[in-house]
Structure I
């Protein structure tokens with residue numbers, strides 16, 4: 001069965017928004033790029049929250065193949081979680097998820113294919129994790145304290161048990177950690193440190 005996998009850039013104090021200010025310009029290097037490529041190679045669909053969809057729809061259609069993730073994001077099926085957007089969506093291959101989210105995600109996971117990747121979308125990631133719908137979470141923890149901003153786990157509302165799948169320190173000081181739900185029915189099968197462009201949902 002396919003898995004829903006998420007990856008986010010995160011500060012040491014848990015902030016996951018504003019990464020264009022404190023994260024990517026400072027920490028993007030060949031290792032980070034290789035992580036992005038590895039994650040993309042194991043996925044063939046995208047799951048997005050509304051804010052990330054709107055931001056990405058303005059940015060990525062104009063990016064060329066030389067930019068990591070451009071072809072993947074532009075050409076893969078994109079499933080968008082939103083109660084305010086309406087179809088047709090402007091970005092090609094994009095479709096709204098309507099109805100019961102858990103049931104629709106289970107249906108998508110049962111279809112043939114690779115992983116369904118969640119790039120950015122921290123609010124969506126938080127809700128998926130809280131509701132037991134996320135199969136894998138990778139956070140690229142940057143050695144910087146931002147001080148304020150959206151924190152990934154704020155408001156999650158209860159304990160969520162995870163197990164460590166992989167921990168990879170990079171030469172730029174970033175620590176990539178991959179977790180899976182601490183449930184015996186889930187197989188980790190983690191990619192080699194997939195990182196993904198992070199953007200607030």
Structure II
């Protein structure tokens with residue numbers, strides 16, 4: 001079973017640093033990993049529409065409408081990281097949705113159906129290649145602090161680039177290919 005500690009220890013292993021027992025361990029490596037782990041995980045999840053992190057939700061309108069311009073406000077799910085197009089095959093953007101704070105404001109009526117990238121907390125729900133890429137990103141971030149070696153940092157950067165590429169390729173093979181949005185020059189001809 002995968003764990004956050006396993007991901008962290010893969011990063012420390014890449015750096016040749018001592019492994020930890022928990023993310024809250026009171027050691028130099030434990031404090032460094034604890035400070036970086038959640039921020040880097042959320043950033044990596046937000047960067048790309050990972051298949052394992054995509055969710056759908058039907059949002060109810062807030063009782064409080066926006067002050068002006070738009071008629072409805074919809075609170076975002078608590079695990080929300082990034083909004084995606086509702087239909088992955090329709091790449092046109094004809095919606096008037098706008099994210100403000102932790103809500104979507106729009107003139108659309110309830111319920112508002114969305115697709116989004118979620119903040120996945122359980123490493124067992126993550127793709128194994130994503131976990132590897134995340135561990136290399138953590139190694140890259142901690143390399144200078146833990147090793148004081150530019151060489152180790154350069155190696156971690158290279159390892160991250162390789163692993164994130166592998167993870168994105170595998171993710172792409174498991175999803176429907178998306179069509180490019182139609183250019184406005186084509187649209188106006190019709």
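Each reported figure results from applying straightforward, stated rules to the coordinates on display, with no laboratory input. Please read these numbers as outputs of a predicted model, since none were measured by experiment. Cβ atoms are built from the backbone, for glycine too; each structure is taken alone.
Matching task: -7500 is the computed value of helix-only ellipticity at 222 nm (-39500 (n - 2.57) for each DSSP H run of 4 or more, over all residues; to 500). Pick the structure from I, II. Before the final figure, lay out the partial values.
Numbers: I: -7500; II: -14000.
Going through each structure in turn, the value belongs to I.
Once distance in nm of label points 7 Å out along Cα→Cβ at positions 25 and 57 is calculated for all of I, II, which comes out largest? All intermediate terms of the calculation are to be shown ahead of the outcome.
On the way: I: 2.8; II: 3.5.
Largest one: structure II.
Between I, II, which one scores greatest on relative contact order in percent (Cα under 8 Å, 6 or more apart)?
Values: I: 38; II: 27.
Result for relative contact order in percent (Cα under 8 Å, 6 or more apart) over I, II: largest is I.
Given a value of -0.46, -1.04 for log10 I(q)/I(0) by the Debye sum over Cα atoms at q = 0.11, 0.16 Å⁻¹, calculated from one of I, II, which structure does it belong to? Don't jump to the answer; show the numbers that get you there.
Numbers: I: -0.46, -1.04; II: -0.64, -1.01.
Going label by label, the one that fits is I.
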